[in-house]
1. So helix-only ellipticity at 222 nm (-39500 (n - 2.57) for each DSSP H run of 4 or more, over all residues; to 500), computed for just one structure, reads -22000; which one of I, II, III is that?
2. Between structures I, II, III, where is Kirkwood radius over Cα pairs in Å, for residues 132-203 alone highest?
3. Out of I, II, III, which structure matches 52, 36, 32 when Cα extents along the principal axes in Å, for residues 108-243 alone is calculated?
4. Work out distance in nm of label points 7 Å out along Cα→Cβ at positions 100 and 284 for each of structures I, II, III, then name the structure with the largest result.
Structure I
Amino acid sequence: MTATLSFERRDALDTFAIVTMVGLTFTFGLSNIATKVANMGFNPIFVVTARSTIAIVLILLWCRWRQIPLFHSDGTLRAGLLVGVLFGLQFVLMFVGLEFTSVARAVLLANMMPFFMLIGAHYLLGERMDTTKVLGLVLAFAGVAVIFGDRLSLPGPDAWIGDLMNLAASAIWAAIILVIKKSRLSDASAEKVLSYQLGVSIPFSALLLPFAGPILRDPGLLPIGAILFQACFITTVAFIAWFWMIRRYPASSLSSFIFLTPAFGVIQGGVLLDEPLSWWLLLSLGLIAAGLLIVNRPRQAVPPTA
């Protein structure tokens, strides 16, 4: 007998929901900070592999405790394998990209996913774009143009490499969501979808380790703690909490909080890592945040990948 969670569904956000969503978006913003710190001690490919390995163990323990079935045949294997490979590629691009660019620039570009999702849904899911959504799309890509035109917040001459890698990662993130929506994974539990993503991405990233250079850089308690924070809290606790929220509260109401993730990421990069925050970067944040608000207000919230 499998355990089922009972949800008292709410028609509107209450104080608990608002506080929880602010906390979750703040946590998601910290993800790139943790990656940057972990990369100081270890090779980024190793960081990806270690994070996913620890997280998949925790997810399996959670599913065993909750008696959530993962290994029954339900026709999701092919789509699950594809999602896992895409997930691995997404995070390899994000983690390696942070070797070249700043957290503030990376978090803005990585959170372009909803706009790539909007384009993909238009052509693949039949979700037509109206004038309002096109306006949000234009604002967001104007924000991207500002990022690439901003020279004051460049961490180095090769920042454009990391910028492009994070932009590509956001497009792959959208592709993952499209595969889920177009396949039987849309009916699978959040834990099973997450298990596919983590489980398949581990051998994918591990195969790249021999080509990634030395695994150890300057290992210490802080980089190790950053990996554990990503694996134990962001990838498991925060992700499961997000799915709990979108099952309990209206998704359209929760979507208005999406813009807080890049906002928190930019601020955290400046405060915690002393990264340069130019007026151009803040203008980019404003354009992308405005686009997110416009695009997501009438749409269903899209849950983030781990």
Structure II
Amino acid sequence: MSRLVVPDPAQVRSILEESYALWGAGLSLADYVGMWDELAESAWGRRWFSWRAWVDERGRVLSSLKLYRPLVRLEERTSRAAAIGAVYTPRAHRRRGHAAALILAVLDEAERRQDHPGFLFTDIGIEYYAGLGFRPLACEDLLGTLPSRASGTSLSFRPAALDDIDAMARAHERSCAGRAVAVIRDREHWEFLYERAATFFRRLDGSGLSRRFVVAVEDGTPVGYVVAVEGGGEWNLREAAAYDGTDATLARILRAGGAHAREAGSTSIWGWLPRAWAELVPEWKLKAQPRLRAIPMMRPLGGASLPARLATVDHALLPYLDQF
């Protein structure tokens, strides 16, 4: 009879070997396996990340997923959530309901822990997960053009370090305060995000994070941070915040970051960004388009409900770094 288990190392290895073709993202198999081994051993990973598998009576993996338990605030309630990622069924076992059985078993387990909500990002549309009780959150992408000539700025950027985490965390939490949902990142969670990016890019091209997690400095004082990736002529802006919480400082940070990206060869900008940023940097001509991938969905657990405001883009925004 099929059952839910925490897979052993050999089972995890078999999962990674088969799913590598889908999610290897340019890494070798050895690097892909090594990356997940390293993340599982991080401080946050040991506490809040694990695998789940649906196995048969012989211990064969019929379906698997990664389970994360971030701290999530929904309106006034804050609790651990059951964030599901990388749902994968081996080819030989597909179309038999194993993934659905696995997800429902994981959600039942989460309810017994009093976690809320169930939480995932889907790349396969919303219909499948809606059938399991998940509700899509309002979401969109913003796209724009980086001007060829940027106004002068007194800002510079330096690589972010672990000593910057506390200031970054405070600024991020402040920027999320008015939304119906926020992933609350403590220091270990921020360190996990650093390590997740660092271990991937170190294995991919040896480049590290020096251009990807940066702190904005003005007159020798840190004033905010930017997380972004450049590639293919596009600046993927993943997160930014001003330490003083003002729009004026944030606008200077965004303009300076965009100017640096333009100098490095990027001509366009893309991101999961607040609509209000279009007014802060009107020269970017940011326009919204429907998001086709990585659509956030949530399912209430334990008799709780989801905020009605999750149907509104401005209140349902989750930054790119909150994907699992």
Structure III
Amino acid sequence: MVTLDDIRMAARRLEHVAIHTPLIRCPHSTREAQLWFKPESLQPIGAFKLRGAYNYIASLSEERRRQGVITYSSGNHAQGVAYAAKALGIRAIIVMPDNAPKIKVAATASHGAEIVFVRPASSARQARAEELAREHGYVIVPPYNDETIIAGQGTVGLEIIQDMPEVDCVLVPTGGGGLISGTAAALKLTNPRVKVIGVEPELAADAHASFRSGHIAEFSAEQVSRTLADGLRTQHVGEINFRHIQCYVDDMVTVSEAEIRKAVRELALNAKLVAEPSGAVSFAAFRCHRQQLPSAQRTVAVISGGNIEPELLAEILQG
């Protein structure tokens, strides 16, 4: 399990690399139910994934760095690994699904990474990355199922508690489980009374099903591909992540596709924040499922990323 010292070490590695993103008050907050946004969309790659990727690669020995790194991702982790590898002067190969958003593919390529495309199933891209790693000796940078990755993502929670020690509840988008694992660990190990709630799309609610059953549930690629939230199309949470979720997360809620679209729209028009669908699910939960959330005066919604296709954003803004 990740410790608070692990997360603090990650924070030191990330200093001057990742942005300490601010807490921005929602324009429609009330005195009784205040909502604040943690916009990870402001990171250099437009998403929180830089934190875990850089922490992992920076922790490698010089010898292992020289081997080059490889990962598998639908987009934001791909950008995080590509950005970190470029910053540290090492080679990066990224295995991506052939239906990944063009904006994420272009951004990943802009950092000098080599891209290999496979079919959409997350199992397919993982298998290809592992095959290439065996053939060429690349070091695999896992997207979420790793304690060093979790510690890097945990710096999100560390910053929240530093900026708002009195926070009552934190809403966290949940895919493979890296962000919620690290964020929940940082929050609970600092202040156990904080409630941590994971949020998933209804169409890709494998973590929700796992949380409810007490066992990791796996969804098909066809099923999770139906959600607009491409960053949350993971077929199952990682084993290491699930242990952290069971230990530190208080509940999981799901949101509909219509609720996600409305959240993206309101964030852009009212809060002036561009969020991708995956990043907007936390606000959708606050906006539409308040009755399922713990009673809280001060809630923070993590906006995990802002890498949305311009055409999709335009469509959503037009209603």
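Derivation of every value follows stated rules applied to the coordinates shown; laboratory data play no part. Quick caveat: nothing in here was measured; it's all calculated off a predicted structure. Cβ atoms are built from the backbone, for glycine too; each structure is taken alone.
1. Numbers: I: -22000; II: -10000; III: -13500.
The value was obtained from structure I.
2. By Kirkwood radius over Cα pairs in Å, for residues 132-203 alone, the leading structure of I, II, III is II.
3. Working: I: 51, 45, 29; II: 52, 36, 32; III: 49, 31, 27.
Label of the source structure: II.
4. Numbers: I: 1.4; II: 4.1; III: 2.2.
Greatest value across I, II, III: structure II.
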